[in-house]
Structures are given as C-alpha cells and as structure tokens.
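Quick heads-up: structures coming right below.
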Structure I
Amino acid sequence: MSARSAAAVHLGSGYAYAAYRVPSSHGDWVVRLPKRTDGEWGRDRVEDIEREVRFFGLVADRDFGTAVPRESTLLRDPSGRTLGAAHRYVPGTPLASFGAPRGAARETLARDLARFLSRLHAVPLALAKQAGIESASLGTSTYTPLTKQSLPYLGKSTARWLQGRTDAFLAAGGTTKAPRRVIHADISGAHLLLDDERRLSGVIDFGDILVADPALDFAGLLNHLTWRDLERVWAHYEGTLDADVERRVRYYIEVQAIFQVVYGADGVGPSERANGVRRLAARAAAAAARA
C-alpha cells in the first residue's frame with residue numbers, strides 16, 4: 001500500500017472507529033483505527049475488525065451487487081498487535097447525509113438495496129464459520145441482555161414499557177424460528193453510500209457482521225427509510241421471506257435505541273446515552289397514548 005499518510009483526510013467517527021481517506025498513486029485507501037483498544041470494549045473492537053478482514057479475504061471474488069471493502073488488510077505494530085485495518089476506498093455519500101430519494105429513484109434504490117442484501121444473506125454459512133463469524137439467536141443473546149442493561153438508565157414507565165416489549169417479543173417466539181443468514185447487523189444511513197444519482201454505490205463497516213436473523217438488516221433500513229420503502233426492498237429481494245419477518249422487524253426498530261443506551265457512553269459520550277434514553281421514552285409515551 002503505497003499511501004501518503006501525511007495527506008490523510010478524516011472521514012468520520014462512529015462508536016468504535018475513526019476512518020481516514022489516505023491518497024495513493026494506485027487509488028485511495030481507507031484506514032480505520034479503533035478509538036479505544038483498552039479494556040473489554042477495546043478488545044472486542046479489535047476482534048471485530050480482525051473478523052471483518054478475515055471475512056473479506058474469503059469473499060474477495062464474490063459479487064455483492066455494489067462496492068464493499070476490498071483488499072482489506074490488518075495494520076499491526078512491530079510486536080504484531082493490531083492497530084487497525086485498511087481497505088480500498090469505497091466512493092459515495094452516506095444516505096444519512098443525502099436523505100431518502102424521491103420519485104422513481106426510490107424504487108431504484110430499493111432494487112439496489114435488495115440486490116445487496118440478497119447476496120450478503122446468501123453467503124454460505126460454512127464460509128462464515130471459517131471467518132470466525134459468530135452465530136446468534138438475537139432474542140436471547142442480544143436483546144434480552146441489552147434490555148436488562150438499559151433498565152437502570154430509564155424512568156419507571158419507560159423501563160416497564162421496554163421490559164414488556166421484550167417479554168412480549170420472546171413470548172411470541174423471539175428469534176427461535178427465524179432463519180440464520182450472514183447479516184451486516186449494523187445497517188444504517190451512515191453505512192449505506194449513494195452516488196450523485198442516489199443509487200447505492202457501496203456498503204461499509206462490517207464490524208458487527210453475524211450469522212443471525214436477516215430481519216435485523218431489514219429493520220436497519222428503517223433508520224432512514226419508510227416502511228413503504230422496506231416493502232419495495234422486499235418486492236425485489238431474491239431470498240425467501242419467512243411469514244414472521246414483519247413481527248421481528250417491528251420489534252428491532254421499535255427498541256433500536258437500546259444500543260445507544262448501553263453502548264453510547266463508551267462509543268461517543270454521555271450525551272449519546274441520554275439521546276437513547278429520550279428516544280425510548282418517546283416510544284413508551286407514544287405506546288401509552290395509543291393504549
């Protein structure tokens with residue numbers, strides 16, 4: 001990688017990483033560095049980025065219907081400790097910056113998103129296992145503990161609402177009968193990149209990649225798109241949608257802010273956790289108003 005680190009441009013920061021665009025005479029690169037490497041939080045982020053690099057090494061020739069990180073490589077210090085990772089620059093502007101397209105462009109974007117998700121969800125599970133990607137039943141392994149960890153930060157009525165929603169989700173089957181596929185697990189407007197015509201130009205940040213319920217990826221689209229947009233995606237989706245997918249999608253997006261409550265302070269700061277608390281409180285209040 002004949003890159004010029006002195007000319008690096010900061011692209012942005014999320015919960016786990018800071019990203020930089022580094023010019024090169026043979027095409028630009030993106031360097032992603034964990035914001036922290038200390039403690040359990042930092043160790044988990046290093047493991048995430050190592051797993052992501054392994055995955056993309058195994059799918060180097062696979063067509064995802066849009067650009068994804070290619071030529072991923074780990075960056076290590078002389079002792080072999082992982083410092084971060086680099087991959088070829090994926091061009092585009094985050095959907096979160098553009099906003100949802102209008103008119104015919106919405107249908108085109110839905111088709112693009114469906115193509116990407118169809119191909120990601122079709123990655124063989126044996127390959128995922130080879131990459132060290134964990135398999136998870138999200139209801140019990142993720143949302144049950146996240147609910148428990150969120151409760152101390154919430155007001156009484158919000159806590160009762162959240163616990164009730166998770167209990168009802170589990171009572172209705174949780175994710176025990178959900179299909180398990182390779183999923184991105186962090187689909188959002190920050191990770192979906194669009195070109196100037198509002199076409200999907202790339203998908204980035206696969207650090208949370210899992211073998212789990214594909215409904216989580218569909219729910220992620222609702223962070224910046226509408227339910228009607230999701231239905232458009234489903235209309236073009238090449239995989240099989242199980243009869244229970246809508247129930248799971250609605251739960252995931254309804255309680256999505258628990259990630260901010262549990263991880264926001266470590267990832268960004270106290271204000272991020274406070275924002276998550278406010279979002280859950282608003283959900284609880286809206287549910288009470290409907291009752």
Structure II
Amino acid sequence: MRIGTHGRLYPASAAATINGILARISAAGATPVVERGLAQRMAAGGNPVAAGTELMDDAATARLNVLVSLGGDGSFLDSVDFIGRAPVPMLGINLGRLGYLSNTRMDDVDATLNALVERRYGIEERALLTLQGCPGFQAHDTALNEVTIHKRDGAAMISVHARLDGRFLNTYWADGLIISTPTGSTAYSLACGGPILAPQCDAMVITPIAPHNLNVRPLVVPGNSTITLEVDTRGEKYLVNLDSRSVVMDNIPPLTVQRADHTVKLVQLEGQDFLDTLRSKLSWGLDVRSGTEQR
C-alpha cells in the first residue's frame with residue numbers, strides 16, 4: 001500500500017512528529033510518499049525526511065491508495081485542494097487542537113495505519129462547491145466547507161445581491177455571506193447561526209454574517225441549486241474565500257456557486273460516524289451541569 005502525506009507544517013516543531021509518523025507508516029508495511037513541498041519545509045526547519053523517501057508533486061500521478069493529511073482542519077482543507085479530482089481517499093491525523101475534520105488522534109495512529117493497510121475502512125463521498133467568475137482562484141476553484149464573501153477589516157458592511165436558479169432571492173446587507181456544504185455546516189456557518197446538516201444531505205446552506213436586518217436567517221436550499229452573487233462594496237475591496245484560501249477582489253461580474261461535478265472521498269474507520277464526531281468534538285448532547293452525555 002502507498003500512503004501519501006500532505007500538510008502545512010505549522011509549527012515547525014511538528015517536523016519531528018511527522019517523521020515519527022512516516023516511520024510508523026513504514027513499520028505498518030506501507031510505503032510513505034511525502035508531498036515535495038512538505039518535505040522541503042521539513043528540511044528548512046532542520047528535520048528532513050529520511051534519505052530515499054519517495055516524494056510526489058501531485059496526487060494524480062503518485063499511485064496513492066490513501067492520502068493522510070497531517071495537521072489540523074486547515075491542513076485537511078489544503079489536502080482536499082491538493083487531491084483535486086484524483087480518486088484518492090483521505091483522512092486526517094490531528095496535530096493541532098480541535099481537529100473536527102482531521103479527527104484521528106496521535107494516540108490512535110498505529111491502530112489507524114493498521115486499519116488502512118488491512119483495508120478495514122469504508123469510503124464516504126462528500127460534496128464540494130465550485131466557484132465561477134473569480135479569476136483569483138482559477139484551477140483551484142472548489143471548496144469542501146464553504147464559499148464566503150466577506151468585507152475587509154475596517155470596511156463598511158457590504159451588499160450581496162443573491163439569485164437562486166435565476167430568481168431574485170435577497171439582498172444581504174451584512175459583513176458577508178457564507179454558502180456552505182453539509183460538511184461545512186459544522187464550521188463557519190454554524191458559528192454564524194446556521195443549522196447542522198448531516199453529510200448525506202443533498203443541500204447547501206446560505207448563511208449571512210452579522211446581517212443588518214435581524215429578520216434575515218440562514219436558508220437551506222437544494223444541493224443542485226445555482227446561486228449567483230453580485231457584490232456592492234461602495235468602491236471598497238472585499239474578500240472571497242474558498243475554505244482556507246482567500247483572495248482580495250474589486251467589484252467584478254457576478255460570482256456563481258454550484259455543487260462541483262466531483263466529490264472528495266473520506267476514509268471512515270470502524271466505529272467512526274457523524275454522530276460520534278458531533279458528540280466528541282462539539283459536545284453535542286453534553287449536560288453542562290453534570291458533564292455527562294444525555295441519552
């Protein structure tokens with residue numbers, strides 16, 4: 001089995017931990033394949049990968065069986081972008097704090113690697129969003145969590161004129177607007193008051209960020225919808241974000257958000273599911289009075 005590794009390497013001290021994981025991949029009977037940029041950052045930090053370690057420039061040509069993202073959720077989202085359209089399943093080993101998407105703990109690394117080598121796992125396909133009309137992203141135009149339009153620091157609120165399948169939906173006067181997938185419903189959208197969707201839902205969520213009109217609420221729309229956004233910033237620049245990637249934009253033609261025509265494949269280990277993750281990562285159902293889970 002060939003297991004690819006990808007990550008941001010932040011902080012630099014994580015290089016030693018990553019080298020330990022690479023050694024454990026080999027010990028499990030698999031071949032570690034390290035993304036070249038990660039290997040270069042590790043070397044620059046004084047902790048290079050072992051001599052002879054196989055490097056890769058992209059997931060499509062590396063003949064991977066699985067890609068492992070090393071880091072937190074930001075690294076996981078970067079790894080989704082790195083995979084692109086390659087049909088490579090992925091999971092995340094959490095080197096940071098919460099790790100909602102990257103939810104394998106360091107304590108469970110050996111058991112996880114053995115499960116991968118023995119192919120004791122399932123695959124869950126997650127929907128992606130694609131953004132058209134924003135030249136700043138070009139080929140990297142998909143998002144697993146959300147597409148976000150946001151004002152810049154210190155700027156006044158922006159106006160976002162939204163259309164749903166060609167019909168006028170609303171003008172949002174707000175700090176910004178989030179279009180999220182079911183996967184992203186537990187991320188930025190949730191923090192702004194959006195609902196939680198199960199990953200299997202065929203839907204998207206439109207969530208305003210600090211709206212001026214208090215009667216404007218998040219809206220769940222069909223997953224095959226086409227959402228068109230026209231931004232009015234009174235001459236000021238604004239941010240367009242795809243997951244953890246961001247570009248500064250001027251007023252441009254309308255942006256179009258749709259479900260992408262491909263998915264990302266996530267490894268589901270035995271005993272892992274969406275409800276377990278909700279309870280363990282978001283304290284879903286936790287009785288704060290006693291610290292016990294409600295059943």
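Where does the value -5500 come from, among I, II, when helix-only ellipticity at 222 nm (-39500 (n - 2.57) for each DSSP H run of 4 or more, over all residues; to 500) is the thing being computed?
II
Given a value of 18.8 for mean count of other Cβ atoms within 10 Å over residues 18-25, point me to the structure among I, II it was derived from. Spell out each step's value before the answer.
On the way: I: 15.5; II: 18.8.
Label of the originating structure: II.
Can you rank I, II by mean count of other Cβ atoms within 10 Å over residues 114-121 and just name the one with the largest value?
Largest one: structure I.
One of I, II was used to compute distance in nm of label points 7 Å out along Cα→Cβ at positions 170 and 242, and the result was 2.6. Which label is that? Display every interim value, and only then the final one.
Numbers: I: 1.8; II: 2.6.
Going label by label, the one that fits is II.
Looking at structures I, II, which one was distance in nm of label points 7 Å out along Cα→Cβ at positions 34 and 274 calculated from, given that it came out as 3.7?
II
To test your reading of the models, identify which of I, II gives 6, 26, 35, 25, 7, 1, 0 for P(r) over Cα pairs in 10 Å bins from 0, in percent when calculated.
Among I, II, the structure yielding 6, 26, 35, 25, 7, 1, 0 for P(r) over Cα pairs in 10 Å bins from 0, in percent is I.
Which structure, out of I, II, was mean count of other Cβ atoms within 10 Å over residues 90-97 calculated from, if the result is 16.2?
Going label by label, the one that fits is I.
Ok, one more. Given that FRET efficiency 1/(1 + (r/R0)^6) of positions 106 and 218 (r between Cβ atoms, R0 = 30 Å, to 0.05), derived from a single structure, equals 0.30, which label among I, II identifies that structure?
Working: I: 1.00; II: 0.30.
Only structure II yields this read-out.
Taken together, the values in this text are just the output of simple stated rules run on the coordinates, not laboratory data. Here the structure is a predicted model, which is why all the values come from computation and not from measurement. Cβ atoms are built from the backbone, for glycine too; each structure is taken alone.
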